[in-house]
Structure I
């Protein structure tokens, strides 16, 4: 044995051993899934675990305290400073006492009456002056003498001016503690009236003493106004970018900084613990959604444990790769890897739920700006569109770069609106594009590994099984050529019908190729392989013939499993006859025995439960029946197809199928068109007798 052969033999043995162990291990798929979910939760929580245990005022920081995520926080000190300024800018509020002015006017009128009465007293001028001074609580002066000696009209003029000035000044409002200024304003006001200096002086003397404070400080209204002004100031929101030191090495912490670190969860405290618990819960919730999708999809196919194993291992690998890549360059993380693998290994809702849930976990682990996140959302939509539309493995290599370019363009457009430097924007956009390419490369590599490890029917694996030169199909061609050609025809019918109704045509075609692989066990017992040899069934009992015929289904399952065909293909092999009866030998045995139960002549099933399996089931029956037609034309083929399909529907064979009546009708139309082409059926002129019969 050459060295190359020994290496190849070793690899085959190792793979076989690994597959056998994995088959045993699949029973613990739930356990593996739970362990992966818990480990993922820990990885997602790691970025939120503070390095510094505890700090206090006066602590000297021995290393930079850096946040791995953009942190938006309320600057309490800055907010309080702005609110204090807003309070200080609110002027005191005073309440106007409207009763002060009437009282002052009344007192003024009373004084004037008494001054006029002194003027008419029969005393000397000096005595009148002194009495007026005493009344006005001032010393005798030229002004008081003027009030005593001036004419009646001058007194009235002084009185009118004094009253008007008093009314004007107090009407404006006089603050507490500002009486001197208010009295001075009386003098200023009088000078504007165009009266003589003597009248100004006398009017001032008469009015000034009655000026009183009528603007009272309203403390309650002032405090309410200041509180309202302070509350109108929005909190000062600051942002610390990911990777930016919040506190630099060697800094001495004050209480405000300690409070800030605690509030952001950058040191151990309530906020840090809450952050960690929140991330763990989000991660476990995402895995729970995946588990729910698995149970809904897997229970219908009896593959829940297998799918739990697949989603756990594949998802865990994506998380690990994302975590490692994120520690090198955040924006270069292959965010789209999980979405790509989801569409490769799973179908429909499970693919979408798996991809999005795992992507959320990757986003949690890798800190990013909102511009990056927006780009990734658009990139995810791009992956979804490409992978849903393209049923080729090359879609992996297309979807990843397209998603990366989409994310980079969206990020660049949004980041251009911010204050980031152009060089930083260009670098991050390039990293996002690189992340898409890396995701595609990793997805392709992991697909090659996991499709073999889990024996998954990926597009690549199915296309490989379509190779008619493969060892198993080559053996079928050599040992059972009739069955081989029958299988090709069934594959063409089922695959074409699947394509017409939107089912998985690759799966249907592969199922058609291998559905009769069990006939390798006894190929000579099947008419298509007999050729010119005698019919073996003529020499044995119908029961024995039926036993051999029925046996080819289980033999096919065994051969398929030993050759590591995907479980979906094995299901098609097991279901391609459903629970139908081998009618020919049942009728033959019934002619010899009475009250014979058909159960002995019935396939063990199960009935087909997927659209692809159901199409192979119908195509197999139609193709085999078409071979028995004595005369092949369009009407004969149409009647045969209707008879075969309707009989199987009436027998309940499609009760568990996902085919609708409309899809069955489309499949029948395709069978008819294909068989007409296959048998080269042409329109021919009918004899009168044939025309009458068909009419």
Structure II
């Protein structure tokens, strides 16, 4: 159908308008593209040039500052110090780290042995895992690496914090130590915190550091950095600092702990000081000790060998891990078992001819000539063994064991320390389960005086003493506060022991110290306001044969050190208003009255006086010796704390 001229003209106008519109759109698009290209080429040229070289954004974790640990007075006993180190990431070094290590060796000490060790480490680790090349660098070394960083692919100089223990050996067994995270550590954790993968990150290994690891570790921070294809860090895009771990305050008194360590001296032993009202441990000292700072960066083979081969076992925490026959310090347990069960009364006594014969075997008293007739108080005062042999046959081991557990022996006390021992309060069922044997009467006689199967730690002996002194179920406590929040124990329940029976035990302990025939009279406190009650103990570590007894028992000092008796002593003061309980064990020290009692007395006096024991608190003939001991000591006095010790 032929179009009219009018229709043809209208169609031409419509096509013209559409063409103009389309052309305008095309021009606008072209102009926009041109402007964008100009912006990219001129305004953002540097940015896109970097991206074209293969730049990418990396998230790097920032290790948090480890929480501080203070003593009861605020003295830092575990802090942090500045540490300059350098790390290398294989992926960012282009896969070949040896040339980078060679270049680094011109800036910091890296010998061939260390380079070989590092190359082996890189082979074991993921390519994206940073490996610590060196730490504890000087500022000059650190600066030299930072200046040359652009030419060192994958190298990152870092400034961080490392753990430090200012009191060194004084608190080593309690604090424990931190060390680099090992494969073994990671294998024990189901879902490891990524921060544990950081080079040289420090993890609590033993002691409070390990038990409170989650609280002390803190939360990691992060930084966003831009790196190019060669792995060089170009710039930091953002940073979020980590959250420092919790500040922990322990109940320990660093000054008292230091005095206890020096008073124990070179002896192999332990001392525990406990507040009988709160259960707080003011000192818990194992001797000899070690410097935990040696373990922070990985102890050398030579240093570790010296510790493990020492016959006094400095790595063992004798306060909670060590268990010993408590000897005569256990006699209060046997006495209270007899009174509490009603088997005996306050007027009961026994005759001591120097031995008891049971089943054709003689069980000897320490006094060969015997003590004659002995009552309850005198049985402790003179530490008569025969009295307790006779009592044990009437009471029976099951009642003795039940009382031992009631007083804290044979019970694992809950403390944030490593390998806290349960000890042994044996009974018939225990022997049957352990040895598949029936209990014998002779076993009861041995147990009644803290020998045989009975084992207790110095911590348990301090708990026992605190419970006898107060009549309450006192529990030991080590953590005082976390981030300022008190860790309250609450009031301790009553033991349920007749106060009259406890009074007899206390009178006996008072007589041990303050009567003419008391076994520890030379170690008494003569200041009446600090009158002390205590009990000596000596536990055998060898059997004495009938032949040796007939010809005369060999004296301890004539025996090799490891065959001598253990010396033990427990005490509390003041007698009428108890504040502190103390236990001391000296391994192979000989007699409790001669060796352990003087040490415990001096430590108790330091706690009562809140400082060096006054000379006039001890008998006159001992004051000069005490003064000489104090003058030879290097006692710790706390210094004003600097914030730099806690944070970088």
Structure III
């Protein structure tokens, strides 16, 4: 995603009119039931098993401070201000008592460390965490650090402090090794109270001299109990969606503000102390939401992304830099005759994911604990890049990758917008070159989503497919943060998604964006899942996405009103699929009006339907309704039963509702 001043002005101009267009109720007079026909026996398209996925970008403190469960901010002192996030507690300052030492010539990935020289009494350092440290009563916390003890004698006293400086958990660590070598040591303790805004303190007791690095604290309940792993509640929300793929690591962080700041996957694997920290490109992007403490530690790196995808049964979809920095920032490009290292990174990534353990990068994967290949099938070349300079670089990538891996699928950018000269140039050129996938992005008002539910009905049915890699309804720009994730936006998304599903032979993958946002540290909204330091909840958009991804089916079947696709007639939007594995007919239908609508479904075909089915319904009469930490299920599915009479189903759709109707068949 991109946002600069010119784009913002255009985007906000569109957004400003959105609510006035869509929120005006469509009044319907009392009338007889509408007859909607579904043809069961003649599937018109196959639904890909990975059609509905998720898009992860480290924006809104989605990784550090979010799904990556590390609680210490600036654990290795590599921020531009090396003690950012830390404060020093002492009664009297002594020169040289605490130093930040830089060993850049020896260790370019992690040059700084903290040197403690305690000769006079007790002093300490305190870390503020990411907008505080979330602490849960009764939960174990695992502390670790790397140290080099030059002059033994210092003991570390560890404390979790509440927002009011009360001790709510404590332990200690006695360094066991001496000498010039770096060592790692751990300690654990249990919290005695819950506090979302706690701090962590280390007090140094005794005389001595010690060097410290990678000061770390993790909750004991990480996903699958992995050491220094991911936050379990956030991963569980993803796992519950059963997404077909995870697109990562972005987004604009793939490009960086310039090429020096681009994402380089090889810097994100291996021991965490060897992963080179990078400023997050969202650190200073928005003047109204500055985030000077936003960096990427890469504790969540490419190995962890692949592992996460495997854990929740999703395909991995990495996006790599194509030799172009963000065109809204610097527009820097690497010279074409110097593009080889970028292309080699792509080839090496495929080998890292899929290569035999005897290959260079397959061996590296095995050394990290995963000898079995990850079975990577696809990759994006560039994020939201555009123009002839993108096409030149893409051609070089495509030629090299296809020469070595002819069946590997490549996803190509169509730029930042779903229309206009940039889009037209790319869409035309990429189709002429028989691209595997064209990645379309749209952040638009609700009325645009409703008007474009038939967008793909007349797209060419050829070998070039569409990946809708980023989309979300953007409400009025005066609405901020989590308040943008209202029911109106989710309902409009659901309506458009019926058009994506109906055209599953064209649109083979889609993912809402962005995924996560920290309630106290966001840069961009709306977002699918909101979190604080202890909790997380799914927005109405989350439940729409979940209903599609858990009810994707296998085959699209025709659903019509007056022999036409249902793309807004009387505020209705619909699609239908068969799931030949589960043996279900699945109907998805949205009512965008302020009135109930009586529907007669005529189910035509030899398929023998059972007489009982279910409806999962999302509905709320208030289009501005939100979910929240206090009321996470305000807009969430309600399940009820339905009955058929022969081949007919009569049902009433509530005002402003989205319904997933499931009817088993023999």
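All of the numbers you see were taken from the coordinates with simple rules; none came from a lab. Here the structure is a predicted model, which means the values were calculated and not measured. Cβ atoms are built from the backbone, for glycine too; each structure is taken alone.
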Given a value of 2.4 for distance in nm of label points 7 Å out along Cα→Cβ at positions 62 and 86, calculated from one of I, II, III, which structure does it belong to?
II
Of structures I, II, III, which gives -22000 when helix-only ellipticity at 222 nm (-39500 (n - 2.57) for each DSSP H run of 4 or more, over all residues; to 500) is computed from the coordinates?
I
Could you tell me which structure in I, II, III was used to calculate FRET efficiency 1/(1 + (r/R0)^6) of positions 78 and 166 (r between Cβ atoms, R0 = 30 Å, to 0.05) as 0.45?
III
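As an exercise: Kirkwood radius over Cα pairs in Å, calculated from one structure in I, II, III, equals 26.6. Which structure is it?
Numbers: I: 34.6; II: 29.3; III: 26.6.
So the calculation was done on III.
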